[in-house]
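Quick heads-up: structures coming right below.
Please treat every number below as a calculation from the coordinates, not as lab data. The structure displayed is predicted, hence computed values, not measured ones. Cβ atoms are built from the backbone, for glycine too; each structure is taken alone.
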Structure I
Amino acid sequence: MSVGSAGFPAASAELQVDPLARLRRLLFGTSAIARVELQKLRHDNVDILTRSVQPLLWLFVFGTALQHARSLNGGYGDYRAYIAPGVMAQAALFLAIFYGLAVIWERDVGQLQRLLATPLPRLGIVLGKASGASIRATIQAIVLLAVLAIAQIHIHWSVFGILGSLVLLTIGTAAFACMSMVLAAVVKTRERFMGIGQLIVMPLFFASSALYPLALLPTWLRAVARVNPLTYEVEGMRRMLLNLPVGDALWIDFLVTIGFCALFAGLAARLYPRAIL
């Protein structure tokens, strides 16, 4: 530890003049924290299975009950296929938005203080932890896709559609995980975090196109949905998984989701040290 501490000032001076060295340090920090998060997942793989139950209930109970409601399926035909991207995004949102609870727990046991004392860049720590949420969300989505195939619910099975939707889901989940870490840096107790988290999740989910087309919403709610980042995540996934007309809309979906992720990742990196105060 003393050797690393003695060499760190010189390394910091070098990083200030070498952007590539700064990038390498960021990538190293991100991958190091991501490996730790992956280790946690390997020791808690039952959590993936239990969390996969909720999106399946939405798909087969809610989706089947409204399967023949033509106004809700966006003209696609099978309402279950129409809401499948929204259900994936919703499951990832619930997972990511409460990821900040781990930050509060790490602060309470002193692990966060030790982590912030390392020379790892704050942005690398944030991105590494967000990648843990993204990995979990991706596994959940793969499980759901497998169930769709078994149940013969028709989606567009193409390499571009599947991989593209998983990439967009990964970015969106990371963005909401970063937002959760911002919340954890401000809120000091788990009980208050849970209350605020639930207050955020439900409006994000219902004021989006996860369950119904935007055209069915009243004007004021449609305006809210248009500034909701979850809408762009869901719409992009739906275009790729259902092979809907794309045009320039898909690029907008990706750009909005990436911009949302960059914004909250940067904000979380600035606020993260406050989580120990």
Structure II
Amino acid sequence: MEIPYTVEPRQDTGLFNAKVGIWLFLASEVMLFGALFSSYILLRVGAEPGAWPHGLLNVWLGMANTIVLIVSSITVVMSWASLKMKQFSAYKKYQSVTIVCALIFLCIKSYEYHDKFTHYAVDMNPGAVVTFEGGKQETLKPGDSIDGHFLEDTKDKLVIHGHIVNQAEAAKVTHAWQEAEIKLEEITIKPADVKYKESYGPWHNTYTAIYFTLTGLHALHVIGGALVIGFIWGPGAAMWKTDPERYTNRVEVSGLFWHFVDLVWIFLFPVLYLL
């Protein structure tokens, strides 16, 4: 029994089955991400003035990932157009670039996640004395904390590459690319003087919870899309010899999903990195 409308379009929609299915699926995806973006907007607008963190993310890395995904969208279209012109070798070339772009995106995102999980905010006991590189010491004022990346964490001492943050600057953070604005130093702390320490993971504050939720869900979509595109490009390519038109349709459908993934990031980048 042959399944109808796998290649030819349906009379009621003008689309073949897979294309109808992907559009219905993408409609559900719009509702999913729409709910999350709406939640972000409500939390952002409802935050106290000056309380919403700024500067947690590396804008240049976010921009790099944006460019990578835009390039991948172009190569997806070029790969589909190559199949329409019966140029299978060109399709393989363009789609391989798409897969590489997906891997680059995930590598950059993994680096950003690693940075957050190794970046700590450390609350100190009042009157704690810290030692800077070179031997200079400073007594912390009430409300002061230390922000930075751990270089050494033992039972005898903590060494952090960071800076002291007073209560009024508590929303500011330390990153290596901000060295022109914030002087970063090696700070040695006595473990007994540490009241509380916490990394910038999803548990740190509302902003990081939203960041990891939105970007983590998006990264899962990137992984899923890359796996589907990779399968069609690799083991699934045998269909090109037996049913080239249906194979071309599969590439088009996977490309529609990939464009949606890219579009979501186009919204995520300004919302999380720039605003």
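Which of the displayed structures (I, II) returns the greatest value of Rg/Rh (Cα atoms, Kirkwood Rh) on calculation? Kindly include the intermediate steps, with their values, before the conclusion.
Values: I: 1.01; II: 1.13.
Across I, II, Rg/Rh (Cα atoms, Kirkwood Rh) peaks for II.
To test your reading of the models, identify which of I, II gives -18500 for helix-only ellipticity at 222 nm (-39500 (n - 2.57) for each DSSP H run of 4 or more, over all residues; to 500) when calculated. Each step should come with its number before you reach the end.
Numbers: I: -25000; II: -18500.
Source structure: II.
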Inset, instruction - Taking FRET efficiency 1/(1 + (r/R0)^6) of positions 90 and 146 (r between Cβ atoms, R0 = 35 Å, to 0.05) as the quantity of interest, name the structure among I, II where it is greatest. - result: I
Legend entry - Test item: relative contact order in percent (Cα under 8 Å, 6 or more apart) calculated as 26, pick one of I, II: I
